[in-house]
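Following are the structures in question.
What follows is calculated from the coordinates using simple rules that are stated; it is not laboratory data. Predicted model only: the values in this text are computed from it and were never measured. Cβ atoms are built from the backbone, for glycine too; each structure is taken alone.
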Structure I
Amino acid sequence: METGTAETGPADHADRPVALCHFTAVEVEPPAFVDLAAGAGFAAVSLMMAFPKAYGPGFPLVGDTPMRRETKRRLDGTGVILFDVATCRLEPDTRVEDFAPMIESAAWLGARRVDVGGSDPDAGRLTDRFAALCELCGRHGLGVSLEFMMSTEVKTLSDALTLIARSGAVNAAITVDALHLARSGGTPDQVAALNAAQISYVQLCDGPAAAPAGGYAREAATQRELPGAGELPVRALADAAGPDVLLAVEAPSRRRRERGVPADVYARQAREAVRRLLS
């Protein structure tokens, strides 16, 4: 999502455009999620198009399906931007061509980028397949958002920079997730050293300074807090990214579900949390 290039101080963009990531309330079907995001004041969304195996088959968005058509109608009707779709996971047995239907559907929906995770321990093979995936996305006018996380083979910000450089891809940038950055030992200062073109977008959430006893994977999937509600340097991260990088909220919470907080209420709470964080 392109934003303006005007000089803006850190305290001046409390109302900058913000996206809502589908993983925040992944139980909501994509057409309803677009309406939910629009109603909460989000300018863009990221939609789950291909789910990790642990999450089941996901939603029928690939191919000419009624849900894909209805999602497009809701995006057009609300003006909400589909910033990216998730996730292309590069595994040892991945065939890049198998992602073609998903990428074609993402382009048809008007997405700007495709989220990618690298889970192949063979560095050379991962580089080659990442380059091929970037080339495939480029043929459809799509950028690639490479997300690093400790549960994959692209564990750190440095790992992501290295993979992009080795691939030679010109349409790839890094998704910086507040939790993944913190748990991998990264800092907002490292993000500040990047230029805006190297960052796809910044996903905001919060949590304790140290990972909870349940472990990193569980925390990332179910135990995140809204920005500003924990101890992570979330405001510093938003400032480090600068005013021209899109901010998003990705804060899946099992506690939210256990307390019976509806997804639309949680979305409004998330948007207000970002306003408070940036004001």
Structure II
Amino acid sequence: MFGWSQRQAFREGSLQALFPEAFWVNPPATARLADNKLFQQSAAASLGFMTPPSLYTNDPDEIRAFLQFHGGNIVYKTFPAAAWRNSEELLACHTVCISEEDLVADELLAATPGIYQALVPKLYEIRLTLMGTQPFAVKIFSQDTEKGKLDWRRAYDEIRMEPTALPAWLVDTCILLMKRLNLVFGCFDFIVDTTGNYIFLEVNQQGQFLFVERYANVPLLDAFSQFLIQGRSFSWRGRGSGIRYEDVVESAEELSNAAAMEHVSNPIPSVSE
């Protein structure tokens, strides 16, 4: 961890010093703050977004009371993405549903703050990729899967997505939130609940997005290429360079694998929860 932080500081400082007027996607200092789920949910709520009832705490009594108030089942999330590795695999945390029986001892709950949220019934989910003020949205039919009803990231092998249009007020509010967080790029996740309400979950300031093109045929690589060329005043009308993810993914994976073999020791390809 110490080595990583030193490399990160060296890289960011060098780039800022050499290219002070560069277009950042996103500015490093604001990106770190925007990544904080408590901060971004507070900002989203202040702009009028509906959010799940949430508890950010390490107080065991508050956790147990929150769980009981919401019927004995709630959702648990970590603050930053959490991952660790053993000698054979990389392990990662996804969103999980927990009950009273799942809680560890109070001293362990008190040792680590967590995010506890009410379980929101879903019709489907929305992934909105926002480049500047240009939206690209898809429906994610998570409730049609076996493994992805709670967290669709578990179900890449069975998930279905399709392009969708969003209400203008929703896109406009997302743009306002991006300005509030000083971001130029973000991937928004929403639940559409059983009454049709849009429930804000989070905005990932540097979320993965090319997989959406693969699933829903949304030209995100072409748009992002133009975004990098044009900068903050990005305008895209579907007439970019014509570059497609499927045309470059094979060669990109080959280059990535070759770089990993040369520069990264003991790569661990498998991921488990």
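Listed values, structure above:
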{"quantity": "Answer label among I, II for the case where P(r) over Cα pairs in 5 Å bins from 0, in percent, calculated from the coordinates, equals 1, 6, 13, 18, 20, 19, 14, 7, 2, 0", "calculated": "I"}
{"quantity": "Structure from which 1.6 was derived, distance in nm of label points 7 Å out along Cα→Cβ at positions 119 and 151, options I, II", "calculated": "II"}
{"quantity": "Top of I, II by Rg/Rh (Cα atoms, Kirkwood Rh), for residues 111-174 alone, largest first", "calculated": "II"}
{"quantity": "Given 16.8 for mean count of other Cβ atoms within 10 Å over residues 39-46, calculated: source structure among I, II", "calculated": "II"}
{"quantity": "With FRET efficiency 1/(1 + (r/R0)^6) of positions 87 and 167 (r between Cβ atoms, R0 = 30 Å, to 0.05) derived as 0.95, matching label from I, II", "calculated": "I"}
